[in-house]
Structure I
Amino acid sequence: MEIKEIRKLQNGSDVRGIAIEGVTGEAVNFTQDMAMKIAYSFALWLSKKLGKEKLTFAIGRDSRITGEHLAQAAALGLVSRGSKVYQCGIATTPAMFMTTVDDNLKVDGAIMVTASHLPFNRNGLKFFDRDGGLNKEDIAEILETAERVMTDFVPGGQTEEIDFISIYAQGIVEIIRKQTNQVQPLKNSRIIVDAGNGAGGFFADKVLKPLGANTQGSLYLDPDGHFPNHVPNPEDKTAIAHITEAVLKNKADLGIIFDTDVDRAAVIDETGKAINRNGFIAFIAAMLLKDYPGTTIVTDSVTSTGLAEYIKFLGGKHYRFKRGYKNVINEAIRLNEAGIETHLAMETSGHGAIKENYFLDDGAYLVTMVLIRYAQLIKEGKTVSSVLKDLKEPVEAREIRLKIQDSDFKTYGQKVLDAFTVFSKEQPGWSLEEPNFEGVRVNCNPKAGNGWCLLRLSLHDPILPLNIESDETGGCDFIEGKIRGFLKDFPEIK
C-alpha cells in the first residue's frame, strides 16, 4: 500500500481503514507506517497551531486486536518529533480528550485508536487538542501532510505509561457524589453494564461499585477485539436484546450499554425498555431544562415530531439540524456564540455533547447524568420508566436506504430531492417542514399518512436514506407508497 493512499482514510473528522484482512478477504489499507506518519503530521499541525515545538501527547486505544500495534506506531511518530507521550493503554475516546484538561497532565494533544462500532478488522484514529475534537478540514490538512512528509528525528522524545482510565473514572465518581451529596447514592441498586467487549468495562468496577451499586449479571466487560458476543453498538438490535434480557433476568433497576470507545451509550429501564434514540435525547433534555429553562436543544435531522413536542412541553426550544455528530456539536457551539443559549447537542445514534462538559462527545458523561437522575428518583420513590411518561412515541417507524446507481450519485441524488420538493408541495395533506437544514422533510396530516418523512442524500455513499414515522398503523405504508410512486420516474434509484 502506497503512502499516497493516506488521504482516502478520511471519514469526516476521523481516520478509518482496514487494518487486517477480514473474513471477506478485504485488502489492508491502513498500516502501522501510515499511523506513524499521520501522528507525526498531527504533531507538525499542532506545533504550528500552538506556536511551540516541544509538545506533550496522550494515546489510548479500544480493545481492537490491531490497537496496540497502531498505538505504538502513532507514539513513534510523536516521539520522533521530540514529544513526550503518555501511553494510556485501553481507554475511551472521551477520556482521551480529558487528558488535555486534566489538572496534572494538561497534554497539548491526544489520539484515540478506534473505529467505533465498525467490524473487528477496521481501525482508525481520532484526534483532540484543548479546543476539542478536530474538524474535517483539520484532518484533511494532516493527511495531506502525511502523504508527502519526510519524517526525521528530534532528540528528547519519551514515553510514559499511565492508567488514565482510573483517573477518568474517579472523576465521574466525584461528580455523582457531589451532585447527589452521597458517598454511595446507588446503594441497594442493581445496575447491569454491557460493554460489548469494548473499552467500557471499567464502568462497572471503577464507577458503579464505588457508588454502591450491585453490578452482578453485567455482560462482556473484558476487552476482546474480536467482539465475539455482539457488535458494541447501542443502536444494534442484537446488542439491545442482550442487555434487555440481562436486565429482566437479574431484575435490575437500570441497564447501561456502551459502544466500543464509549462516546455513545444507551440505557434500559427496569421494564426492559430501551431508552435510546429520541428517548435518550428526551431524558437528557429533561434534566438540562430543569437547570437551564428555555435552553435550545440541537438534534440531528431524523428526530421525531414527538421529541420536538416533548421539548416544547418542557419549555425548551428544539433545533433540528443535520446528521453527523460533529455537525450537531458545531452548530450548538455556533448558536452559543451567536447568543442563543444551547446546552445539548445530540444525535439519535447516541452521540451527545453537553456545554458544561466541553461539548465533548461523551457517552459516559451522558450515563453519569442518568445516574444522577436515577439517584434522585430513588429518593422520590420513582422508577426510571416514569421519566418519559409524557414522551409521545410513533406507532410505526422505518428507515429505507435507497441506492443510487448513477456514477455521479451526488448530482443525480440532488435532482431527485429537487423533484421531491415539487412533488411534496402538490400532495394533499403534505407540507414541507420549515426551517429544514437537510434533505426534504414533509409533514403528513392525519388524512395523508399521519406522520412525517425525510428524504436526504448521504454525505459519502450513493444512498438516499428515507425515514418515515406515523402515528397510526399502516401510516408508514401509505407514505412509502406515495414516495415509491414518485420514484418510478427515476430509474437509477433502486
Structure II
Amino acid sequence: MCKIINVITAFIVITVFTSVAFAVVIHVPTEQLTIQSGINESENGDFVMVAPGLYTGDGNRDIDFGGKLIVLRSEGGAAVTTIDCQGIEADPHRAFYFHSGEDTAAVIDGFTMTGGYGHFDGPDGWSTGGAILCDSSSSPEILDCIMEGNSAFNAGGGLCCLDSSSPVIVNCTFENNYATNAHDAAIPGYGGAIRCHQSSPVLRNCFITGNRADVGGGMSCNGSDPALENCTFVDNTALVLVGFEPISPGVGGGIHLYYSSPQLVSCVFSGNRCKNSGVMSAADAMGGAIACFWGAPVLDNITFYGNVAESYSSINAGLGGALYCFDADMLIKKSIVAFNTGAQAVHVAYDYCNDTVVIPTLTCCDIYGNDSGDWSGYIADQVGQFGNFAADPLFCDGWGGNLYINAGSPCAEHNNICGKLIGALPPGCGFICGDVDGGGWVNILDVGYLINFLYKNGPPPVYPGSGDVDGSGEVNLLDASYIINYLYKNGPEPVCR
C-alpha cells in the first residue's frame, strides 16, 4: 500500500512540476509590443505580464482572450498600469471583450481601465460594457482592477454581463462610470457600474462609488442572481436626464433588481440617491439604495445609511429612502436601516393590477432615525417581533463615513436579543490593543477575558483585532502570556495589526 501511495504522490508531483515548468511567461512590451499580441502568442496556462505604463491604441483595447485560459497580470498593479480605451460615441472602444466561453482560469489582474465606451454590439444594437463585456457564457476572474470613467449608452458603464456570463470579481473598484441614454428616454441606461442580464456574477470586497445611470446607479440586474460579499456602494445615483418624459424615473440609486434573487452579505449602502427628472409627468423615484421588482433577494448583515429617494414635489415623490419593494419576496436579516430619506425607509408597494402585496420578512433588524418613517406601512407590525427593534445604532461617525459601531451599540453581538452582529461592520470606533474586554485600558482582567474566550466558550474580544496583541494574525494563549509579560515584566507593548 505504501508503494502505491508513493507512486501516486510522485505522479502528482511530476504532473504539477511539468505543468508549471512548461508555463510560458510573455512580457509586454519588451517581448510583445501590445497586450493583444502577448495574448495571441500565449497558450492555455501561460502568463502575460504587463509592465507599468499607459497603454493606448489598437492592440491595447478591445482585447480578446479568444477562449484562452491564461493569466494577464500587471507587474506593478492598477495604480501604475492603465489601459486608456479613448472611446467615444462615434468611435467606441472598450478594454476587454469576453465571448468565447472563458471560465475563471482566464484572469485579468491589476489594471486600471478608463475611457471606455461600449460598442453598439449588444442585444437590439444596445451599447454595452464600457470597460468590459462578458457575453456567451464567458466568466473570467477579474482581480484588483479599477474601472473608472467608462460609459455605455444602454447597459453597464463599467461591466456588462450577458447570456449566462458570471465572472468572479474580487477587490475591484468601479468609480464614476455612466450608463445614461441621452438620445432616447424611452430606453433608459441600466447599471452605471454593472449590468447583469440573465447572468450571476460573484463580487467580493468591491467598492462601487460615484456611478450613475437612469436605472440602477451602481448596478442593475435582470433575471440574474449575483452574489455580493463585503461590497460597498457609496454615492451612486439613478437619475433620468431632465428634459425627457421617461417611462421610468430614477430607480435604485445603488442597485436595481428585476426578477432577480441576489445574495448580499456584509455590504454597505451609503449616500446613494435616486431622483426623478423633475418633469411633472414623471413617475416617482424609487429606492435610494435598492429597488426590487419581483424576485426573492436575501440581504444578510447589510448597513443602509444616508441614502435618499428624492422628491421634487409632493406629486413626484421619492419612495423608499433605503428600499423599494414591489412583489418581492425579500428576506432581510441582521441589518441596519438608519438615517435614510424618502417616503418610508422600506417602502412596500401594493400591486393594484393583481390586488396583492408581498411583504418582506425582516429578522434581527434595526430601523431607526429615517425621515418619514421607520417601522411603518406594511412592515409596521414586525417591530418587536423576530428580534426587530428601533434604536440608535451608534455609528462611530456616520456623517464622516465611519459606519463601524460603538462597543455599546444595540447592534453589537452581545447587546441584542438575537446575540448576533447587526449590520455590515463590527464595533471599531478605535480600540486599545490588548483591551479585549472593552474596559478602556489593558489590565489583568483582559487576560482573564481572553482565557475565558479561548478555553471556556466565553465572548470574543469586544473589538475585533484587539486580542491579537503579538501581531501573529491569530488569537491564542501566547497573546495572554504577552499581556502578562507587558503588564508585569516590562515586556514590549501590544502590537495589534
Structure III
Amino acid sequence: MSEGPTLLCFGRDLRLADNEALRAAVGSGRPVVPVFILDAEAEGNWPPGGAARWWLHGSLAALQRDLETRGSRLVLRRGERLEQLRALCSETGARMVCWNRVFEPAAAARDAAVRAALECEGVAVSVGAGQLFFDPEEVRNQSGRPFQVFTPFWRHCRNRTMPTPVSAAGPRTLPAPAHWPRGEALEGWGLRPALRWAAEFPESGVPGETGAWRRLEDFFARAMDRYDGDRNQPALDGTSRLSAALHFGELTPRQVWAAVEAASRESGVMPRSRGAQVFLDEVGWREFAHHLLWHFPATPAEPLRAEYASFPWRRDEALQRAWREGRTGYPIVDAGMRQLWRTGWMHNRVRMVVASFFVKQLLQPWQDGAAWFWDTLVDADLANNTLGWQWSAGCGADAAPYFRIFNPVLQGEKFDPAGDYVRRWVPELAQLPAARIHRPWEAEPLELAAAGVRLGADYPYPLVEPKAGRERALQALAAWRQGRLGAQEGGA
C-alpha cells in the first residue's frame, strides 16, 4: 500500500507564493491535498464579521481557481478543526499535515492543541510562518519584556535581518492524489451577506492573491512615492488598501518589504523615497499590533492600562445608532461611517477621527466601537482593531493621551479642505461651499437654501457641540482621576 498524501491546511495564508506550509507539503514527496476548514469555534469571541466573511468567500474562490490551474483543488470542510483533520487523515491515509502559524491567541491555542493531539496519534505536523516578520516571543526589550511603545519596537525589528520570501512564486503544478476526499461547496457556506449591503464592497479591492499583487503594483505606480503626504487625505487614492490582503494572507509582510526594496532599486531611488519609508513604517505598525495582542491577549475586551477599566463611559444606544448610520451632524464623521457601511472599508485617517469622536465627544465605550468595526470592515483584524481603538481611547500601548481630543471640524478642514470626500459620501451637502461643508450649522440661510439643505431634515444638527463635547470628555477624565485618587487615599 502506497503512502497517503500530505494534507496542506490553509488558514490565514490564502496564497501559493511565499508559503512555508506549501513548500513543506510539496517537499514531503507525496501527493498534496489542500484543505480549508471553516471552524467557527476556533476564533473564540471574534469569529469573522459580516464584511470579512464577504472577503473570505472571494479569497477562497480565488484560491480554488489558482489551485485548479495547477492541477489541484481546494477541499472545503466545516466543523471543529481537529475532528475534520482526523477524518481527512482517515479518509486519505495521510500521515502528515502542514499549516502556517496564526498569532491570534484563540487560534494559536487551538493550533497547539491540534498539533499535540495529531502527533500523539502518529501524524507528523509541520508548522510554517509568514503572517509576521518575526515571532512575537522572540521580540523583547532589553529587560526581556514586551515592547509597549512603537518607536523602540520598530527600531529593534529594523536592526534585525528582515526575512526574505521563501519563494518568489507558487509552484506551477501540485502533485494530486489518486482519489480526492469529499468536500463542501463554497456557495453553501453562506459567507456573502444576503442583503444588498455588499453591493459596493468590490470598491475595497478584489480578493485573492492575484488581486493583492495588482493592488501592490498599482500602489507603486500611483502613490507610493507621495504616500507620506497623500495618505492623510481621504479624498485621494493615496493608500495601498492592502490591509485585507495582509489579514487573509494573500500577501505576506516580507513579500511587501521585498517588493518595496525591488521597486526602489528599479526606480533608482536608493535609499528609499520618503513615501516608501513611511509606508514600510505603517507595515511595522501592523507588526506592533500583533506583538501587543500576542503578549496581552485580553486586550480585545479589556484595556491594556488596567486603570481605564473603571472609566465612566456613558453607553447610549441612540447616540451609537446615529454614529453607525452616519447621522452625527459632523460631515467628516458621517462620511467615514457611510463609506464604511457601503464599501466595507474606511480611510485610516478617518478611522481615527470617527473613533475619537465616539469615545471622546460621545463618551461611548471603545469596545462597542471596536465591535462595529469588526463586523463592517472587510479588513477587520483583531490586532489592528484592538490597537486602533485603545489608541483612540487612551487606554492602550503607545496611546494618544485621553485629553488629546480630535476636533472633527478641524480634522475635516485640514485633511479634506475642498470637501471632496464629504461631497462623495454625504451627497446632501454636496452643494455647500468648501468654507461651510465641514460646519454646515454655521452656513447662512441663503447658503443653505442655495445648496438645498434643510438642517434638521435633510441633514442633522450636531449631536453635541464641539466645545461642549470636549469639555464633557475632560470633565469625565477629571472626575475619574479624582475618584481613583480618592480610592487610593482611602486604601492607604
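Since every read-out is calculated from the coordinates, none of them should be taken as a lab result. All of these numbers come straight from a predicted model, not from anything done at the bench. Cβ atoms are built from the backbone, for glycine too; each structure is taken alone.
From I, II, III, which structure was Rg and Dmax of the Cα atoms in Å, for residues 255-294 alone = 12.4, 38 calculated on? The read-out comes from structure II. Sorting I, II, III by mean count of other Cβ atoms within 10 Å over residues 167-174 from high to low puts II first, with the largest value. Computing distance in nm of label points 7 Å out along Cα→Cβ at positions 71 and 151 across structures I, II, III gives 1.8 for structure I. Quick one: relative contact order in percent (Cα under 8 Å, 6 or more apart) came out at 11 when computed from one of I, II, III, so which one is it? Considering all the candidates, the number was obtained from I. Suppose you compute helix-only ellipticity at 222 nm (-39500 (n - 2.57) for each DSSP H run of 4 or more, over all residues; to 500) for every structure in I, II, III: which one lands on -11000? Checking each candidate, the match is I. Can you spot which of I, II, III the value 152 was calculated from, given it is volume of the Cα convex hull per residue in Å³? Of the options listed, only I reproduces it.
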